[in-house]
Structure 1
Amino acid sequence: MKKVYRLSCGKWLNKKQFFEYFEKKVRKTIRKFKLLNNENKIAIACSGGKDSLTLLYVLNKLYKEKEIFALSIDEGIKDYRKKLLRKLKSFCEKNKIPLAVFSFKKEFGFSLDEKTRKIKKLGLTNCYVCSVLKRWLLNKKAKEMNFPVIATAHSLDDEAETIILNLLKGNPELLAKIGPKTGTTKVKGFVQRIKPFYLHSTEEIVLYAKLKKLPISLAVCPLRGKTLRVNVRNWLNSFDKKMQIKNNVVNAYLKIMALIKEKYKSVRLRNCKKCGFPSSQEICNACKLLEKL
């Protein structure tokens, strides 16, 4: 059988071996970081992109005893979002996975497309505004639907980028908010977020999706600008794959993660005066943005 993937140790895997390796790593990640316990249902944040669609497929395959539910946010990026949602809806129907789609337009009264000029005037980026509002809306809807956890498709690449970004910003407190499991079950209003692809590279995810013939899209968001994250991504990708730079960054973080979280655990959470959701500030970032927009 044709070899399709080479492990860091040099061993080559054929297609069947790669599928086993990939799925075993998902289960191992979930066990190692205690991402799932006795939850009988899981919400999966699914944009319809390559990572989230693959995560939806894998968790639905490996955890048939649990109720798998896809949650998607339509931020209102013309054509781009419509195409992804069309594929996602078709995939969910074919695999009998319940899907709920929530839009910025209905929830906030505007689409992201309608606010791009205002966002630029405010000196903000589309990516920042989109991520803050999406995160807030996903938490709100998952809470309303009584989901104990939200699984997101953040990969090893994503986490390495975030670690470097937070270091460049000179804000170590932000490092306490990341990791394979984020949010907290101890604070009312938060839904725990888990990252089953935490140890998977983007390369592995894309290869798995292609070999499984999943209807993924590799399209890049048309509103994505030249952000610091993009610069960090390009920098990390510039290193020789053999150097395992992204793995090294994430593994180094995991070794000190407990110390960082312990140091900043005293950051007091309160209820946002506007929406009532937990926040380290009087008014949460989402509500601050909505006031400005």
Structure 2
Amino acid sequence: MGKTITICNQKGGVGKTTTAINTAAYLASFGKKVLLIDMDPQGNATSGLNIDKRSIDKSIYDCLLGSTALDEIIKKVHPDNLFIAPSSLDLTGAEIELVGAVAREYKLKKALAGLEEDRFDFIIIDTPPSLGLLTINALTACKEIYVPLQCEYYALEGLTKLLYTIDLVKRNLNSEIEIKGVILTMADFRTKLTQEIISEIKSHFNEKVFKTIIPRNIRLSEASGYGKPILLYDKNSTGAQKYRELTEEFLKRQTISQPQETKDEPEPAEKTCPTSEVGQEGSTRPPQQQQ
């Protein structure tokens, strides 16, 4: 199976979906076969690739519930080589419906296992702005995590919770995951604050911070409104140039080799998040300290 990547940050408005769409689109334009999975009930990645959510018969929701194979919901979009597993409004209730399910954290991983091996070079998962069960499923299914951070004052707010959740998943559900990169977005280089925030983020994450920084760019906002990745909307815009550079930098960081064999899915009874650490709706919380 292709390399599975999760774009994750529980804060909204940090450029997560914009990064998922445009990185996926540029990878496709470079000749890579890419599947974008929209795990956000808001479905912004779905509409951002010109799919009307109201017209969707089956979505990733049906795959998580086990009633539909992932291959049956995948849709071809533009540019060539890009495909999407769309979201739908039904996904809003998925966390409640799955709360009592066996191996609920492995539903997405199980769905991915049904795909033909080598069908995709990259599988990119766009997550909701929360640390609930949908995000836990994404983290359990991937090997690499990329965190978009907005270049603003509250950029690091809530990051401790995200890092704790990732560590919790790594210890209990998926020992292979690792934060591979931090992507700085919405930078306004006219302000001194932006430079200070960039320096602070780099001091925390060092070499994991991408050299390419995504600036604020009106064309990026317009592109999603028209249901197009930026390379199809305005390939000469600053936003397009920067996402192209980001994708090139991403590829340079990758070790492109023959697909590795995937390990068997852990038995649910042997490895699952303790109930003290994952709440009823999938949200993580620290375990109680022992007396």
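Derivation of every value follows stated rules applied to the coordinates shown; laboratory data play no part. A quick note: this is a predicted structure, and the numbers were derived from the prediction, not measured. Cβ atoms are built from the backbone, for glycine too; each structure is taken alone.
Just checking, which of 1, 2 has the largest value of percent of Cα pairs over 18 Å apart, for residues 178-225 alone?
1
With distance in nm of label points 7 Å out along Cα→Cβ at positions 170 and 242 as the yardstick, tell me which of 1, 2 scores highest.
Structure 1 gives the largest value of distance in nm of label points 7 Å out along Cα→Cβ at positions 170 and 242 among 1, 2.
Computing percent of Cα pairs over 11 Å apart, for residues 10-49 alone for each of 1, 2, which one ends up highest?
By percent of Cα pairs over 11 Å apart, for residues 10-49 alone, the leading structure of 1, 2 is 1.
Given 52, 49, 38 as the derived value for Cα extents along the principal axes in Å, which of the supplied structures 1, 2 does it correspond to?
2
Where is relative contact order in percent (Cα under 8 Å, 6 or more apart) largest, in which of 1, 2?
That would be structure 2.
Looking just at mean count of other Cβ atoms within 10 Å over residues 34-41, which of the labels 1, 2 belongs to the structure with the highest value?
The structure with the largest value is 2.
As an exercise: helix-only ellipticity at 222 nm (-39500 (n - 2.57) for each DSSP H run of 4 or more, over all residues; to 500), calculated from one structure in 1, 2, equals -14500. Which structure is it?
Source structure: 1.
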